[in-house]
Structure P
Amino acid sequence: MSAIWHTTPTLEVMNAMGEGTLGEALGMRFVDFGDDYLVAEMPVDHRTVQPFRLLHGGASVALAETLGSVAGFLALAEPEDYLVVGVDINATHLRSAREGDTVRGTVRPVRIGRTVQTWQIDIADGRGRAVCSSRLTCQVIKRR
């Protein structure tokens, strides 16, 4: 295991976590990971655009929260007893992404505490240009 992951990430497991969720409906898929980051992509298509055929800001936020929530779960020391839930998210939309493009989000920890986690998520277009900068705070709660 790496420095921050208590559950070793695999693309198969991370993508399976999204089956039957909003992430799957929006076409999100995990494509890479490392010792302190995860990467997922999402198409800019009929599922994720607003009326002007540009990436919907809400779709960017959904990608950010998905990345942060999965990262938070993988960073839990006792995932069988605890889970993470998003309690605050903000997003600054920096540029548009056009229909036909694919955006790529990368999540990295800001702080992984015992009861609170904060994650930075940066989303870029297919040319690597910044589209959205987001920060997600998660609370660690005991499973019922």
Structure Q
Amino acid sequence: MPVITLETKIKANKEVVFDLARSIDLHQLSTAKTKEEAIAGRTTGLMELGEEVTWRAKHFGIYQRLTSKMTELEKHDHFVDEMIKGIFKQFRHEHQFKQIGDETIMIDVFDYTSPLGPLGRMADNLFLKKYMTLFLKERNEVIKEYAEKDNG
């Protein structure tokens, strides 16, 4: 069960960063390379507690659908989205936000289990963990860019 933990420093207040991180619209912009599109549930605006979104995206040349639900939300401090239907056996993505002076530290903890047992674990070691880490870093860079642009 790989766990990816990332910290991103952003020169903006955590309220701005928090809202950008749960924005369906910004998510679609930040994942343009994989053609992610919200196709069911909440398809625009800000995700709220208990809401679901179904994404259609192209990963490894194959279109996939994944439905996630926001299972925890403490305004401006953290939220959690969890897969309820999709290719992974499970995933839980925790987003934490800490204000330190004029910066927000955005912390991602992405805990997932690949499908296919031993084959999935081999894929994690060979390429999937690296792929998912890069995917999250690219998304965080877009959040940082928009937050700092709004702040500047």
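Data for the structure
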quantity	calculated
Relative contact order in percent (Cα under 8 Å, 6 or more apart) from the coordinates reads 24; which among P, Q	P
Value 13, 44, 33, 9, 1, calculated as P(r) over Cα pairs in 10 Å bins from 0, in percent, assigned to which of P, Q	P
Top of P, Q by FRET efficiency 1/(1 + (r/R0)^6) of positions 63 and 95 (r between Cβ atoms, R0 = 25 Å, to 0.05), largest first	P
Answer label among P, Q for the case where distance in nm of label points 7 Å out along Cα→Cβ at positions 87 and 103, calculated from the coordinates, equals 3.4	Q
FRET efficiency 1/(1 + (r/R0)^6) of positions 47 and 111 (r between Cβ atoms, R0 = 30 Å, to 0.05) - structure with the largest value, from P, Q	Q
Parent structure of the calculated result -9000, given that helix-only ellipticity at 222 nm (-39500 (n - 2.57) for each DSSP H run of 4 or more, over all residues; to 500) is the read-out and P, Q the choices	Q
Structure responsible for 1.4, with distance in nm of label points 7 Å out along Cα→Cβ at positions 55 and 79 calculated and labels P, Q on offer	Q
Per distance in nm of label points 7 Å out along Cα→Cβ at positions 7 and 127, the highest-valued of structures P, Q	P
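Where a number appears in this text, it was derived from the coordinates with a stated rule and is not lab data. Since we're looking at a predicted model, the values are computed, not measured. Cβ atoms are built from the backbone, for glycine too; each structure is taken alone.
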